[in-house]
1. Going by mean count of other Cβ atoms within 10 Å over residues 74-81, which of structures P, Q comes out largest?
2. Given a computed value of 2.7 for distance in nm of label points 7 Å out along Cα→Cβ at positions 10 and 90, which structure among P, Q does it belong to?
3. If P(r) over Cα pairs in 10 Å bins from 0, in percent comes out at 9, 34, 30, 16, 8, 3, 0 when worked out from the coordinates, which of P, Q was used?
4. Compare distance in nm of label points 7 Å out along Cα→Cβ at positions 34 and 50 across structures P, Q and report the one with the greatest value.
5. Out of P, Q, which structure matches -6500 when helix-only ellipticity at 222 nm (-39500 (n - 2.57) for each DSSP H run of 4 or more, over all residues; to 500) is calculated?
6. Looking just at distance in nm of label points 7 Å out along Cα→Cβ at positions 114 and 170, which of the labels P, Q belongs to the structure with the highest value?
7. Which structure, out of P, Q, was relative contact order in percent (Cα under 8 Å, 6 or more apart) derived from, given a value of 17?
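Every number in this text was worked out from the coordinates using simple rules, so none of it is lab data. Just so it is clear, the model here is predicted, and its values are computed rather than measured. Cβ atoms are built from the backbone, for glycine too; each structure is taken alone.
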Structure P
Amino acid sequence: MREFRDAGVGAETVARLVRDGAVERVARGLYQLSGAMPDPQHNFAEASALVPKGVICLTSALQYHDMTLQMPSAVWMAIDRTGWKPKVEYPPIRFVRFGTKAMSEGIKRHQIDGVAVPIFEPAKTIVDCFRYRNKIGLDIALESLREGLRAKRVTPDQLWKFARSARVWTVMRPYVEAMVADGA
């Protein structure tokens with residue numbers, strides 16, 4: 001709605017467009033053209049617009065970086081451990097609480113549908129998958145590690161840096177060493 005207002009389109013005009021069926025309201029403050037078939041990354045832009053302090057993480061970040069075959073049913077977003085958890089009806093969002101330090105490192109902003117979407121970089125995402133392996137599954141963490149090393153999207157040094165910071169290096173080390181030795 002803010003973008004409509006900035007473009008000089010009033011609330012009455014938007015309400016008429018919704019009533020006429022040219023535009024549909026998908027969530028509070030979010031509108032799209034009727035019949036539009038957005039790509040999966042469009043949900044990342046919508047989630048980021050609704051949760052401005054959140055960061056796309058875990059399987060959603062893996063999906064963005066093409067490091068998994070998983071199609072998450074909800075957008076995974078990291079929010080500050082002590083921050084307010086917004087109530088969002090659409091798109092479906094699964095929130096994960098991160099500490100202040102974990103929320104501030106390894107973030108890159110990507111333009112998706114005109115929205116600057118914060119997404120954790122590949123090495124940080126893999127480390128977070130190991131950190132939250134009980135939530136998302138060890139198989140997804142291993143798949144992401146294998147794919148990241150195979151496609152040369154991450155290096156063992158990058159993984160070590162983020163894993164030491166997140167205190168999961170002792171868990172990851174045997175997997176990293178085995179995959180590097182196998183030439184993953």
Structure Q
Amino acid sequence: MPVETAWGLRIDEVRPKTRSRCLVFGDDLDAVRGASKEATVPHGVIIVVAAEDAAAALLGQAWQGTPPEPLMTTTLRRVAPSVPAGYDLSTTIDAGVINVRVQSEGEVAAAGYIAVVDGVAVVDRVATEPAHQRRGLGTAVMNALTVAAMDQGGVTAVLHATEEGRALYEGLGWQLRARITSFTHES
């Protein structure tokens with residue numbers, strides 16, 4: 001579960017490639033500095049809206065940045081999910097986190113997560129396996145996540161997209177709000 005801080009949210013994880021994600025809500029360097037003190041290294045991640053170059057200079061060479069990516073929002077609207085023949089869609093909820101999976105022959109073809117906090121749904125890790133792309137599975141996952149989030153009180157939603165995923169989200173009515181940069185501490 002996210003931990004509120006003076007600069008944003010910290011999400012502690014136990015995964016080989018990510019120990020913690022720090023989402024910095026302020027666009028000032030003091031907020032970035034605060035997050036850098038709490039980010040668990042190695043493999044900590046700091047996600048900022050602040051100017052990419054200034055944040056990179058503050059964090060130093062130990063933190064590797066990504067090119068800025070879209071931060072998008074939408075007002076949720078209910079659209080029934082559907083998947084093509086040969087696919088099964090399931091939705092589960094564990095500790096408030098909604099998990100949608102589309103499977104084919106027992107293997108996950110597409111998936112995504114969403115959690116609702118105070119009416120705001122936060123979408124995370126939406127992906128379709130390459131062998132299953134261009135079949136509407138991403139749209140099905142997003143529609144199922146939206147329905148489940150609305151059932152949990154979600155009204156609006158936010159997500160951190162990749163440039164590759166941006167077209168899917170724009171086609172579903174999402175709007176670009178800002179560009180964000182992720183910095184990862186590798187050592």
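1. Numbers: P: 21.4; Q: 14.4.
Largest one: structure P.
2. Numbers: P: 2.7; Q: 3.5.
Of the options listed, only P reproduces it.
3. Working: P: 9, 34, 30, 16, 8, 3, 0; Q: 9, 34, 35, 18, 3, 0.
For P(r) over Cα pairs in 10 Å bins from 0, in percent, the value 9, 34, 30, 16, 8, 3, 0 is produced by structure P.
4. Working: P: 2.2; Q: 1.1.
Structure P gives the largest value of distance in nm of label points 7 Å out along Cα→Cβ at positions 34 and 50 among P, Q.
5. The correct label is Q.
6. Values: P: 5.1; Q: 2.1.
When distance in nm of label points 7 Å out along Cα→Cβ at positions 114 and 170 is calculated for P, Q, structure P comes out on top.
7. Values: P: 17; Q: 26.
Checking each candidate, the match is P.
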